[in-house]
Structure P
Amino acid sequence: MNANPNVAIIASLVSEPSRAAILTVLLDGRYHPVNELAYMAGIKPQTASFHLTKMVNANIVSVEQQGRHRYYGIQDQEVAQVMESLLLLAPPIEIKSFKQASEDKAIRIARTCYDHLAGGLGVQLTDALIQKGILCEETKEFTLTEKGRDFFADFQIDIGKTKTKRRSFSHKCLDWSERRHHLAGALGNAILEKLLELKWVERLPKSRAIKITPKGEKGLKETFSIEVNIL
């Protein structure tokens, strides 16, 4: 028998609404304290602690101790991919307020998917890299061209160093809001980190949304031919 009964354990953990809400928050790729996760999931801190303990024991969530405080984050890229896939299948949430509508629009325009760009910006950036001959699209991944190596060298991303990371280099991630693939893996992470370093984009507090700065609007247009105003 090849079936793995542990799949049911993971499925039951993720299917609980409060745990699903916590994991969705953690898709921003950052580590958060219990109180913050509880607030964002709309539950009590004691309840959040109970759920987080279960997910840590199941190796879905990792925890880091800083003095007396604990900070929680998604265990790895594979867990993030599963959550993104589930969001793709899930029906859209019911928008009940202007705040909800604004937050929903923001994460659809640009957001983090664990440690790389997603949403409209992530998909447009991936499309631009393909159209410029920097990447080639394969069935399960994107491959880097010789032109791409030169491009990233000019963009000050060390491809050799990026390839040494113990993870996939440039796999395809299906974007739940765009219903198309964006670039993930070590290369996707390197691009996000470079955009943050250049201050072309900024992380928003307590959100997966990414803000494109005025400097970023200019840089994205000049470097990738992306018109931010159509995102």
Structure Q
Amino acid sequence: MNGDGGTAARRGFATRAVGYLAPSHLDEDEVLLDARTRGTEFGCAPIDPAEGAALRFLATALRARAVVEIGTGAGVSGQWLLRGMAPDGVLTSIDIEPEHQRAARAGFREAGYPSGRLRLINGIALEVLPRLADGAYDLVFADAATVEYPRYLDAAIRLLRPGGVVALCGVPTADELDSYEAGPEARALLEVHQACREDERLVPLPQATTGLLIAARTAAA
């Protein structure tokens, strides 16, 4: 998991095999592997290659030019996102840990991304998000504090353009939640599942086993 206070416990739900993807889709080059190593050293628990491939797909399908990432970590997820974004797309990534963002910035430089394609913001996500423009983003991705996911989802609905997508990382399926330990994280996860089902502004994608909860923003008021 990336920064902003998340825990690594729920990552176990996100390590299921993704059988329909050919192995070549999940290969990581040296730059990504270096970023993954840095993340592991920091205790970030970076996203796995299946999740990364899913993020790249979403960014490509959306022709994303403006993406918000909550939880920079060491930059693994950011690199996957940038690989799918439009050539002039800008990634806005928020993290509370300055050391993580310094490592991520080094990885982005190594990957050849110019500074103009990155906006790394050091701070508490729930304090930064209100300062971002309404309806200006194609994709919002969160890999941070699970207990804050309901509030991240609310923020994403405001930030996304119609047709934009929110992706929450490390979310177990509804069936898996039946055996999830009761507590604040479980309540937060149940809340985001319910919101994705019931909020008329969202159209959820039936959840597979990549650990990503994904929903699209409708044009509803």
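Every number in this text was worked out from the coordinates using simple rules, so none of it is lab data. Note that this is a predicted model, so its numbers are computed, not measured. Cβ atoms are built from the backbone, for glycine too; each structure is taken alone.
For the read-out distance in nm of label points 7 Å out along Cα→Cβ at positions 108 and 180, a value of 1.5 was computed from one structure; give its label from P, Q. Walk me through the numbers before you get to the answer.
Numbers: P: 1.5; Q: 3.0.
Derived from P, not from the others.
Here helix-only ellipticity at 222 nm (-39500 (n - 2.57) for each DSSP H run of 4 or more, over all residues; to 500) has been calculated and equals -15000, so which of P, Q was it run on?
Clearly, the read-out refers to P.
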Tell me which of P, Q gives -0.49, -0.70, -1.19 when you compute log10 I(q)/I(0) by the Debye sum over Cα atoms at q = 0.10, 0.12, 0.16 Å⁻¹.
P
Which of P, Q yields 2.5 for distance in nm of label points 7 Å out along Cα→Cβ at positions 44 and 100, as computed?
P
Which of the displayed structures (P, Q) returns the greatest value of distance in nm of label points 7 Å out along Cα→Cβ at positions 148 and 172 on calculation?
Q
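Here volume of the Cα convex hull per residue in Å³, for residues 164-211 alone was calculated and came to 98; which of the structures P, Q was it taken from? Kindly include the intermediate steps, with their values, before the conclusion.
Details: P: 98; Q: 82.
The read-out comes from structure P.
Of the structures labelled P, Q, one was used to calculate relative contact order in percent (Cα under 8 Å, 6 or more apart), giving 17. Name it.
Working: P: 17; Q: 22.
The read-out comes from structure P.
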